[in-house]
Every structure is written in structure tokens, then in C-alpha cells.
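Presented below are the structures under discussion, each in the form of C-alpha cells.
Read-outs throughout are calculated quantities, based only on the coordinates presented, and are distinct from any laboratory measurement. Fair warning: this is a prediction, and the values are worked out from it, not measured in the lab. Cβ atoms are built from the backbone, for glycine too; each structure is taken alone.
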Structure 1
Amino acid sequence: MNRIKSIVFAYALAALLAVPDAGHGQVGQSQLVNPDLASEKEILALPHMTAALAKSIMEQRPFLSMTDLNALLSKTLSKEQLAELYGKMFVQINLNTAAPSEILLIPGMGNRMLREFQEYRPYRTITQFRKEIGKYVDQKEVARLEQYVFVPINLNSASDADILSIPGAGKRMLREFKEYRPYANIEQFRKEIGKYVDKKEVARLEKYVTLN
């Protein structure tokens, strides 16, 4: 019996060690279309999307908040249409700073879950979000909600995995993020990263980072 227990423990330990450190990825794992990065064809394939709306999204992006995207789309689409669309496309929100009105744009979000989202601020990692929200809903729902959120990464201490979790950040941008460490202030980040991408892209990347 002890031998069987030892074997089971060994397999369990191996499985645990094989799982990547969930605390590294600060942007929630998402299958949602990112309106800041998607092609026009991908956007056009979404529910209730028209050619005119898709063109407006392409012209006005990046959206620095979900509130900005909602302001554009709500001129044309009903509340019910928006809810269906946001089940497929969303601008991930900052767990620590998003206003209640922005959090409530997440499909299926009610006042009870809004309260739970806010209760555990400030979040340090996505792992913490999974743990705390998992007290109220099952793992499937936690995974669904995770798609809509992010926790800013610390520029001076973020791991490679942290940085690569930022939508659109590849190996090249990983290298540039790390090259100028330690950053003294956010203005330095804007200056250095601005050598490689335009101001709009700097602003998009900036929302995912912090020096705290």
C-alpha cells in the first residue's frame, strides 16, 4: 500500500512540476479577438459587425480602455448585440483600476461579481485572481472571466513570461523591454520604447506595465 501511495505521489509531483508557473502570465489567457491587433477580416467575422464598424475600429485603434471601444460601438449596436459581441471580442481591463462601469461590460457580469472583483484589489498576479474568484464560481467560469482582465507587470522585475503575456509582445519587444532596465520612471519607458514603435503603440503597451 505504501509503495502504491509513493507511486501516486511521484506522478502527482511530476504533473505539478510540468505545469508552468501560473503567476508569470499577468494578462489573462484569452481566446477573445483583440480589436487592437486583429485583422479587418477577423473583425468582420464577429457577431453584428458591419463593414462601417470594422473600418471605424481599424481607424480608431488602439483602444486604451474597453470604455473607449464601447463608446464607439454603442452608437450603432443595442445592449443585447453588444453583450453577444463582447463574448467574442474585448479590450482586456486592468483589474486594479477599471471603473465599475467598465467591469460591468464583461458579459454575464452582475453587481455581486463586480463586488468580488473589487474586494481583492490590488491584485498582484493572475494566479491571485484565479484563487479569489474561484471561491465564488467554478473553474470553467473563472477561465471565462480571466479572458477579460489583466494585472500590469512590473517593468523592472517582470519575467520573460510576464512580458510575453502582453498581447502583441514578441521576442523583439521582450528584448527592448529588458534592455533599458532599471526604468527610473514611465517617461523613460515611453522614450526608449518609442524608438521602436509609434506613439499609439507605446500607449497601448504602457497600459500593461507599472513601476510599482
Structure 2
Amino acid sequence: MKRTLSFFVAGALALGSLTLAQSAIAASKPALALAALNHLPLKGRAPKTGYSRDLFSNGWGRVAGCDTRNFILARDLTKVTFTTACTVNTGVLKDPYTGKIISFRRGVGTSLAVQIDHVVALSDAWQKGGQKLTAAARYSLYNDPLNLLAVDGPTNQQKSDSDAASWLPPSKPFRCQYVSRQIAVKAKYHLWVTSAEKATMKNVLATCPNQRVPVK
């Protein structure tokens, strides 16, 4: 069964709209990433004490009746086919983190070739304001398409829970988009950055001063 991404789009709003007035992103035109970065609070990393992924979500949420993982696969892959209305069976990913072309096929031993990355890692979010979020906000952060990308599985494992100061995508052309997406997520969920993280982001954005934050 073939189906276009438009099948899923109507349900995206179920995960919440982007509200970024507090960081100057909620304008008619998305803010410059550097300006948005300068509105983020600057603090040290809090202890990881008490962290658990289950405090964000015990699994994927639902978008338009389908789970979030399949929504992101349908959004980010091309040449997508489905086994059911909600289940992506095959597709092709141009991995944003490495630039590799990856053929995805659902199945034991093959599905993990493409993983869904939380661009702002959950444990990083926990240590930079996530402890203060409501359960509903943490659930939204876990399932928000703004914070999710389909990527190369092994590279996602290498990234783990790193922030921008510790890890950047191997593909340098994607780094501007990567840090601008992290900035948008942190602004949306009232998270902060460390001084090392902010310095790294500023260095990346210096190569693309016109980069704007994404809104979805």
C-alpha cells in the first residue's frame, strides 16, 4: 500500500503547536537561530538524579491514529510503502547525520538500520529544565515531531544523550539545521543551555548567519 505524507499531516497538531514568544521565535517569520539562542537561559547542568525515559513517555504516542514512529518514518523517508494504513514497510532515507542513503525495510534485524532520534536527548532535557516540566509537557517533548528525526541507527547510538558541546553530526552541512532544531526545541519547552553548549552552537551558526529555527 502506498500513501503520501499528507495522510498524516492533519494529526500533527495533536502534539501541540509551536509557542515561542518567550524566545522571540513566535513571529510571523521564524526567528534567526542565533537570536533565538541568545534568548535561551544559560545555566549549569543539573544532576541526572531521578531520570527515567518513562517519566517522559512509556512509548510512542499517536498522531492521526498512528504511532509517532511511523509518522516520522513517513515524513522523513522517500519511496515509502505501507503494510497497513499506519505501518511503514519500506522506504529510502537520506540520513541527515551522515549523508548516507539507507534502504529501510521493516523486520527483525533490519528495522534498527533507521532509528528515530530525539534531537534534544531526553536525559539532556531532564538535566536542563525537564525536571520542572509537567508530565504532559514531558510527554509532548518525547513525541513532538519538532524534536524527532529519522536517522542512521549506529550514528544515533554514537550520539546517545550528548548535547551539542559533546556531539555534532558527522555531516558538516547539516550542523546548522541540527543546532537550530535543538534551539527551537529548548525554547519551546523552556529548557536551558550550558556555556559550552552555547559556545558550540554559536560557532556552528557563525557559518550560516541566516539560519532560521524550524517550526515543525
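Things to note:
- Winner on Rg/Rh (Cα atoms, Kirkwood Rh) once structures 1, 2 are ranked, highest first: 1
- Origin of the derived value 2.6 (distance in nm of label points 7 Å out along Cα→Cβ at positions 73 and 153; candidates 1, 2): 1
- The greatest value of mean count of other Cβ atoms within 10 Å over residues 33-40 among structures 1, 2 is that of 2.
- Read-out relative contact order in percent (Cα under 8 Å, 6 or more apart), computed value 29, structure in 1, 2: 2
- Comparison of 1, 2 - label where distance in nm of label points 7 Å out along Cα→Cβ at positions 137 and 201 is highest: 1
- Answer label among 1, 2 for the case where helix-only ellipticity at 222 nm (-39500 (n - 2.57) for each DSSP H run of 4 or more, over all residues; to 500), calculated from the coordinates, equals -8500: 2
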